[in-house]
Structure P
Amino acid sequence: MKRVVITGIAPIVAMGQGQTFFDRLMAMEPAITPTDESFCNGKNVSKWYVRYPEVDLAPYKERLGQMLMLASRNAITASVASLMALDDAGLKELPSDTAVFFGGSTMDAEDLLTAYNATTAGRRLHPLSNPKSMANAVPAWISILFGIHGRSQVISTACASGTDAIGAAYEHVCLGKSKMAVCGGADLMCCSSELIFRSFDVLGTLTRASDGLPRPFSEERSGFLFCEGGACTLILEDYESACARGANIYAEITDFRACCDAYHIVKMPEYPEQVISMLNGMVKGKTIDYYNAHGTATQVNDQMEATALKEVFGSQLGGIPINATKSLTGHAIGTSGALEVALTAFSIKNGIIHGNLIGTPIEGLNLPRQTVRSDIRCAISASFGFGGHDSALMLEKV
């Protein structure tokens with residue numbers, strides 16, 4: 001079994017791309033936008049969201065080439081994030097057998113809507129309507145971009161997609177099937193009809209806070225802050241390879257667990273037996289210094305996650321700082337897990353934990369309200385998705 005480390009990280013979301021994202025996160029500066037008044041139209045709907053990022057393509061236009069004409073916006077953003085991650089890892093190229101695992105919860109909504117409008121209006125479909133809307137477009141384009149021939153797959157497990165994709169990449173490298181993997185999450189959920197925003201809103205899952213802040217793990221929580229998406233790429237590498245080339249190592253991935261609670265397509269069990277079992281199997285007596293929570297700010301998720309943490313950590317829980325990153329970033333669905341794993345690695349490397357924008361906290365949880373310095377040797381980042389998909393990664397300091 002190979003040791004697996006993270007040597008490159010590149011987020012692209014509304015809060016910023018690359019280091020700017022981490023700087024704004026540590027400064028606790030959310031990027032939040034009010035919905036158009038005509039959209040609300042007096043109805044009791046969520047009135048805030050996080051926009052899809054404007055991506056700076058200029059440094060990579062030559063590398064992207066035909067993608068700019070042929071690929072979906074989602075695939076282009078994910079590819080730029082992958083190029084940035086390669087730069088961050090100090091790499092010029094990747095071995096031919098490098099694998100690509102990317103998480104995503106949905107196909108490109110705007111491309112689907114454009115194709116639908118064309119057919120209903122009797123207009124000719126764009127010849128690339130099909131490849132632009134394919135769920136596998138992101139990993140396919142990244143493999144084409146880098147000219148690599150290893151396994152290339154999309155993983156779609158709703159809100160756990162990004163975490164599961166990194167977990168699959170970790171297992172692939174750990175088993176020695178390749179020395180490197182490009183992995184992460186990418187979702188684009190904005191379209192002219194606000195279809196995905198509305199579909200979450202009608203479920204009653206979005207925040208009703210007057211200022212839009214979701215306040216995870218707080219008594220005042222009412223739902224998550226919808227984020228239209230973005231991308232986050234990580235470069236995973238076997239430890240020996242990373243050391244041989246003198247790579248900058250953020251953290252080592254030491255475990256990945258995933259399960260399905262098989263309870264309901266959107267609901268969560270009040271007593272999360274499977275999540276507790278998953279986390280217990282991962283912890284196995286280790287001292288956990290930091291936990292990055294799924295923390296959506298829905299009534300059920302936060303209560304379920306708090307119950308699981310109390311069961312797993314008992315009296316030790318009060319000493320474990322917990323981040324609800326979605327209190328600042330909003331919930332980017334398939335991108336979120338990758339963002340939070342990247343943040344966990346960044347926090348381990350730099351000894352820093354961002355503060356949480358919360359209200360009256362659920363009793364027993366250690367939720368720092370301000371950004372704090374902390375020596376993190378072992379951390380967990382967890383995600384839970386519709387359909388009962390639960391997953392978690394353990395990261396450790398090298």
Structure Q
Amino acid sequence: MKLGINGLGRIGKLLLWNQSAREYFSEIVVNTGRNAGQGLSDIAAYIERDSSYGRLSSYLNGYKGGRVIEELDEQSGAMRINGIPVRVLRESRLPQDIKWRENDIHLVVDTTGAFNDPTEDMNSPKGSCRGHLMAGAAKVILSAPFKIKAKGMDVPEDAVTLVSGINGDDYRPEKHNIISAASCTTTCLAYMIKPLMNSLGADRFLSASMVTVHAATGSQQVLDRLPGSGATDRRKSRSIMNNIILTTTGAARALGQVIPEMRSIGFMAESVRVPIATGSLIILVLNLEDNLETPVKRDRINSIYRNFAGQSPYLEYTEEQNVSSDIIGMPAVAAIIEASETHTRTGVINIHPDKSQKGRAMEIPVTQAVIYGWYDNELGSYTNMLSERVISTAEFLEEG
């Protein structure tokens with residue numbers, strides 16, 4: 001089976017790395033939609049080297065390195081990466097115009113971040129994720145959360161958001177043709193919330209909030225620039241190299257699609273961008289209804305994560321004192337719980353009866369918990385999880 005990748009940005013490139021290592025697909029077809037540099041040799045050089053993760057040859061072969069991109073053919077756009085045929089298409093940027101059908105591609109991963117509205121018509125002049133279906137794909141996976149532009153519209157029945165190991169069983173291959181693999185932040189957050197919810201019960205969650213201290217992304221500016229016409233947030237045009245920048249995240253909305261119980265829980269999500277290349281952190285704050293006899297304490301929370309990590313390949317539990325660079329490239333881990341920094345505090349809320357009512361005040365014990373979770377927002381955490389989703393979708397296609 002062949003794989004199509006639309007886009008060769010951060011996630012597209014690193015997905016190509018990951019799939020070249022896994023050797024699952026017989027061929028990979030990458031669409032850049034445009035020429036780059038002086039031709040295919042410059043595209044190959046871009047694929048081979050990465051400022052955050054080093055060389056592809058070291059990623060594949062460790063210290064042995066060696067040549068891993070070979071047999072370049074400028075005219076056809078063909079090359080071999082780790083022995084796998086890879087073809088680069090450079091003609092069409094709109095999904096409906098990409099030659100997936102001509103290249104026998106049935107599964108496409110769109111990593112551009114430009115086509116995330118599953119309600120958009122496949123013939124949209126600005127492009128749509130449904131355009132991939134029109135061009136010959138049977139299934140489309142997005143490396144971003146759904147973003148519906150029209151107010152009041154819900155996610156269509158043939159679209160679903162999935163995080164491997166959390167709600168993967170929600171996938172219905174006969175029904176779902178467009179799959180969102182959520183985001184790096186939502187994926188990490190799901191693995192911080194789900195173990196506690198399974199153990200303590202969703203009914204004990206009174207409220208939740210999170211802040212992601214997030215590495216820079218490609219949408220940010222290297223140096224200050226004039227905001228675009230109509231821009232409402234001037235901070236997005238400031239230099240990420242020199243600033244801590246407050247911004248927004250759609251993690252709370254996407255999490256409700258992955259863990260439906262979160263929709264009934266008060267939840268706030270914020271994001272702070274910091275000037276590092278990759279390696280991010282979620283600070284999760286939970287308010288839990290508790291009891292004074294056996295309150296939820298730090299050791300119990302850490303025990304829940306430790307046990308879950310022993311059963312899941314996607315959660316890492318650590319009591320080491322990590323910094324962000326320690327988790328860069330950490331493979332197949334959605335979240336790394338920094339257990340040494342878990343904190344809890346239990347207090348009592350006194351609810352006094354109205355003057356017209358008799359009786360004593362009601363005491364409701366509430367525990368606030370603060371939990372830290374690391375994630376490599378590019379290769380180590382998110383792209384590995386995305387690759388898992390790609391392969392499981394391909395297996396369903398092959399069975400069908």
Structure R
Amino acid sequence: MRILLIEPFNGGSHAAWARGYQQHSSHDIEILGLPGKNWKWRMQGAAVTLARDYRERLRRGLRYDLILASDMLDLATFAGLIRKSGPVSEERGADLPIAIYFHENQLTYPLSPSEKAQLSGRNRQFGMINFTSALTADISLFNSDFHRQNFLAALPPFLQRFPDYRGTDEISVIEKKSEVLHLGLDLRRLLAAKPASGSAAAAAERKPLILWNHRWDYDKNPSDFFSLLQGLIEEKIDFEVVILGEHAEMVPEIFQRNREILGERLIHFGFVEKFSDYAAWLWRADLLPVTSHHDFFGISVIEAVCCNCYPLLPRRLAYPEHFPGRKNHQFFYSDYRDLRQKLKYQLQNIAVTRKVCPGSLVSGYDWSVMAPKYDTRLSCL
């Protein structure tokens with residue numbers, strides 16, 4: 001089967017997902033994308049450019065069996081534009097099945113501080129694009145069941161804000177064609193980067209290492225994370241910390257301030273360009289206390305756990321979906337106070353913490369497992 005994968009925001013995790021599926025699929029996949037920047041303009045305007053590019057491919061004689069688009073595409077506009085040109089519907093791809101993949105949605109993505117300060121609040125245009133895209137697609141695929149339920153639950157109050165002809169009857173249509181298809185990740189690459197084991201004595205002497213490997217954004221709640229570390233310092237608990245993850249050109253003030261507070265405890269600060277360096281830090285880290293307000297899936301969490309880093313997770317968002325069952329209750333906390341107590345316990349009993357190897361719990365997200373699932377589901381369309 002020949003699939004055209006359309007990614008208007010072809011950067012970061014979106015690009016990794018597109019390339020990963022292309023490399024591991026048994027189908028022939030061509031990626032049609034635009035650079036991963038200016039996300040608001042990508043959602044508003046990319047459909048025009050990408051529809052033109054698609055029609056040019058048809059004029060060159062290329063044909064596809066299915067279109068797989070990400071949620072950054074205004075799919076309703078794109079579908080209208082590709083059906084507009086060409087004398088014969090089969091030639092212009094009018095009857096092609098279309099699947100949309102929701103990495104995130106703009107109905108429930110947390111508001112930024114600047115958006116909260118505005119009286120108008122959230123821009124409804126982007127949520128409407130998600131709504132009409134889900135209506136247009138033959139199937140809507142979500143990266144977690146939490147995300148699927150979160151999106152569907154947000155549609156009624158979102159549409160009720162409009163004056164009339166709200167389209168709320170269409171929600172049931174979307175729900176019936178909505179499914180979960182978890183992200184595929186290149187976990188084998190992380191496993192291959194596992195360093196050789198050193199001596200047990202040397203490992204025992206090493207200070208406990210706390211990890212941050214998320215984006216440096218407000219939705220990841222760095223405030224609570226750094227408050228945790230400051231509390232440990234006040235209690236004179238020994239630890240080191242490594243701060244990884246992507247961020248804007250300007251280092252957020254909270255990160256810069258805590259860089260000074262942590263002092264010598266901070267053994268690395270900033271994004272690492274080389275994958276081998278990133279993997280090395282993940283394999284070395286002991287604990288991953290997660291304070292995020294938002295995660296539709298949680299790639300950074302899965303990657304750290306793959307490297308046997310012990311997670312401490314809120315019992316919400318997508319995390320319980322990844323670690324179900326009573327035996328995994330140890331990885332969850334109920335509130336900030338509970339997180340502080342559990343982090344302190346794991347640090348003070350680091351030898352026990354290091355014996356827990358949770359990597360096998362997330363092995364099913366490797367592309368070797370997920371790509372056949374994608375292939376089967378899309379073939380059915």
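A short reminder: the numbers here are calculations on the coordinates, not readings from a lab. Given the structure is predicted, the values throughout are model-derived calculations rather than measurements. Cβ atoms are built from the backbone, for glycine too; each structure is taken alone.
Tabulated data for the structure shown
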{"quantity": "Given -13500 for helix-only ellipticity at 222 nm (-39500 (n - 2.57) for each DSSP H run of 4 or more, over all residues; to 500), calculated: source structure among P, Q, R", "calculated": "R"}
{"quantity": "Winner on distance in nm of label points 7 Å out along Cα→Cβ at positions 154 and 186 once structures P, Q, R are ranked, highest first", "calculated": "R"}
